[in-house]
Structure I
Amino acid sequence: MIGLTRRTLITASPALGLAAAARADGSVILPIWPGAAPGGGPVTATEEVVERPLSPGGLRDRIIKGVRRPTLTVFEPARPNGASLLMTPGGGYKWVVMDKEGYECAARFAAAGVTVHVASYRLPGDGWDAGPAVALQDAQRALRLVRARAAAKGLDPRRVGVMGFSAGGHVAGCLSLMWDRPTYAPIDEIDALSARPDSAVLVYPVATLSPPFAHPGSRERMFGPAPAPEQERAWSLETNARADAPPTFLLHTADDAAVPVENSLRLAAALRAARVPTELHVFEEGGHGFGLRFAKDKPVEAWPELVLSWWRRKGFV
């Protein structure tokens, strides 16, 4: 990884906070791109936040549709332990889930000392010229921005992880396995930093894009209704496993009817074959999209502690 200098931080300062906005809960929103996101195209989607019906217990369940200006919502811990995390919520590449797989989970890990950055990212079905690479563009830039921000705030730029859920698990997995794939032209010194995460946590991830275990909605939004086999292979995580991938933690349930557990089983096998340190947890029940709120009173409720324990053993926290 290229080191950060004082000049880099000064030059990068607009992206590191001058355009930031504060939220009522004390978190900060940062733009991922200092200007317009790369690549135009026939993008007709309108960005909007949609309030879905409240979950049990009166919990909010918002989604973002048609992301045009990707952001990071930053959750600062009271006692930072030096680790930073990029979090990519799910949504089947149809939208981005804000609360259930974003802010709630971010607050949980921030309480453990991790500085968490929840991403909104652009969606491949919205007409961007980059097509299936558009979310990876945002993830690469976001990880570099988190790494630059860590150095600027006295955190450890060599302890920057990624955590993704469902289709956001595919975004996080692509970042873990394709961090050095050129997807956009560098725009500033931040883009000289490595986009490789130092650890990866994938929660019920969309991993394979080949039948019969691909999530149909994610697959179609990435490629259209009739993708070529080479497209599926190029963007399936198990076919991109590599020896220099970061240590990876996989979590799934056996009764996941939306994204079959074979997604994690196949990816775990491919990572182990590449000799990547890999931990896999499969719970009998829990379904899909449980986050924190729907894991309550089930064995899978233990998943945040399992992640924290794994991070401690890896020296991440």
Structure II
Amino acid sequence: MNLPLRIGLIGAGMVSRHHLIAWANLADRARVVAIADPSSENAARRADEFGIPQTFASAEAMLGECELDAIDIAAPREMHAPLVRLAAARRLPVLCQKPLAPNLQEATELAAEVEGSTRLMVHENWRFRGYYRDAAAWLREGRIGQVKQAQLTLLTSGVLPGPDGLCPALERQPFMRRERRMLVAEVLIHHLDTLRMLLGPLQVTAAHLSRSSDLLVGEDGAVIQLTSSNGAGVGVFASFAAHGHPAAQVDRLEILGDKGAIRLDGPSLTCAGASPGERTYDLPTEYQVSYNRTIAHFVDALRDNTLFETAPQENLETLRLVEDCYRLAGWEASR
């Protein structure tokens, strides 16, 4: 492949800025040379900010006019499948924002269809955050022994009106208002993927979903029970309408083993037991660094011809958990 790689970015919305910062950190190995978005204003803004020489109103136009080595898809999820197919038809490697497709069936069909035509990686950056990478390393080292139970909590008031009458989460990501599958499919998909990375294969055994905000079509609360392959019980307790909590999303995680425990409380990660440890993180920095690590992994795997950590099959396993949450909760049937 050419070095630096010539990257075409599809999508110039909010998340694209985090992609472009990550690509800028890899300027000696990869450069975004074109950006496509139906909004000429959004595309021009990103191009001006990051010095991207070409903008296009469509992915088709960009692919037809540019010599590219890989594609980065940061478009809305309903566009992921057709855009992956478009790139695969030109045998271009693809980094696609999660999820691969809006539901498991579509994602499974897409993965099978493009296999052999392209190298495809799903952009699932949550697991690349420093505190989760460090927790995974502690687990691999056997610091807490055999995992017996785990609990992940995410409580935010993001869809509740603040003093200014605005809902911070909906101001930041307005599309959440109209999503019939909101909290699990859009947000907790990250956490389910990360729990799989930390604990191995998981199975959803029960789920209850709820909606508190009339501003949403989909759910803003979830209680999910899972089991790991070694029989550990795992719980997820989440709400975007939690009164008394800040609007910022802060993960809290407890993993209990027979020889110790790992605890994440916002910026603090600790290990208790025979092999204690403690680390502190800057959360805003980790947010961007997770994009940096994800995109660097994509480039490294292309260069070295190694496997993607978040290959399509990985995302399909996470999507199975997402589907099981909605199925066991009877969410679609009750709507």
Structure III
Amino acid sequence: MSPAGDRARAALHGLALGDALGMPTQMMSRPQIRAAFAVLDGFRPAAPDHPLAAGLAAGTITDDTEQALLLAGLLIQGAGHVDPETFAQALVQWEERMRAKGSLDLLGPSTKRAVTAVTAGVAVEEAGRFGTTNGAAMRVTPVGLLMPPTDLVALVDRVVEVSRVTHHTGVALAGAAAVAAAVSAGIEGSTVAQASVAAVEAARIGAERGHWVAGADVARRIGWAISLVDPARPEQSLEDIYQLVGTSLATQESVPAAFGVLAVFPDDPWRAMTAAASLGGDTDTVAAMVGAVAGACCGMSALPAAAIETVLRVNGLDLDAVAARLLALR
């Protein structure tokens, strides 16, 4: 297998690993996670009373990986492109399937608002005009496999195409562009530090797209988050990310937080993912973004084989086939 093929596989596997690690801790505070799990060094089941993940077994993925694979399938079917209305309908159908299974982890606020608008007849260009949360960033990894980093404008164009129906704002597009560009750069051989540079530049481009909304600049916050941390002081760095950068659903918090964690553990994807899953807040999404970028930059050999086997078995996934088909369109 080519190095690019290996890294593309690792991006999807890293996404799923991070997502599953963060499943039982999502929407808990950092102190609550410490009290419940002490050191989170592997997969855990969700608590029976968890508001989103109650009853889920250890290693179960959430909407982050589910929606990324939904998008990947549409990109493959469309030879690299997605019709926004088709995507909106696919998201509605996905939620219906999840609801039928008894899942409580359904569409996020921006996506729910937008797809409801589209199904009611609102134009696609208007449906996502208030979408600022991190739903676009959490599911954008397939675009990083699809688009090379040599033309960031073209890459951001594709990010806009797959995001505008739900997240057509500069803030959300900047965050999604950052994740896609970092994954794409990693697949081409970039280190985490180099991929983060590409992320900042793509975020600058993405911020100029879509509708303007009040919100902090994602590109500058990524750079700030990276500057805050010190790999020699990981615990203090993680606390600073939690308290200063923030880990909420807001794109301008969770995306910079992910790049901050990556800067603390640039060569250790598993430690980066477990740290992200222990941060507090939107842990499944932050850890999924961390896993996708770390996997793309470090390759399959840096991911624990036993953890990969667990996630594939528990969720019935075939990520290698998806990665290969996306890379063939690159």
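Values quoted throughout were computed directly from the atomic coordinates according to the rules given, and no laboratory measurement underlies them. Only a predicted model underlies this, so the values are computations on that prediction, with no experimental measurement involved. Cβ atoms are built from the backbone, for glycine too; each structure is taken alone.
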For FRET efficiency 1/(1 + (r/R0)^6) of positions 90 and 242 (r between Cβ atoms, R0 = 30 Å, to 0.05) computed as 0.80, the structure of I, II, III it came from:
I
When distance in nm of label points 7 Å out along Cα→Cβ at positions 210 and 282 is compared over structures I, II, III, which one is greatest?
II
Candidates I, II, III; helix-only ellipticity at 222 nm (-39500 (n - 2.57) for each DSSP H run of 4 or more, over all residues; to 500) computed = -10500; producing structure is II
Work out the source of 29 here, i.e. which of I, II, III gives that when relative contact order in percent (Cα under 8 Å, 6 or more apart) is computed.
III
With Kirkwood radius over Cα pairs in Å, for residues 82-201 alone coming out at 17.2, pick the structure among I, II, III it was computed from.
II
Taking distance in nm of label points 7 Å out along Cα→Cβ at positions 114 and 298 as the criterion, which structure among I, II, III has the greatest value?
III
Check the numbers for mean projected area of the Cα convex hull in nm² across I, II, III and tell me which is largest.
II
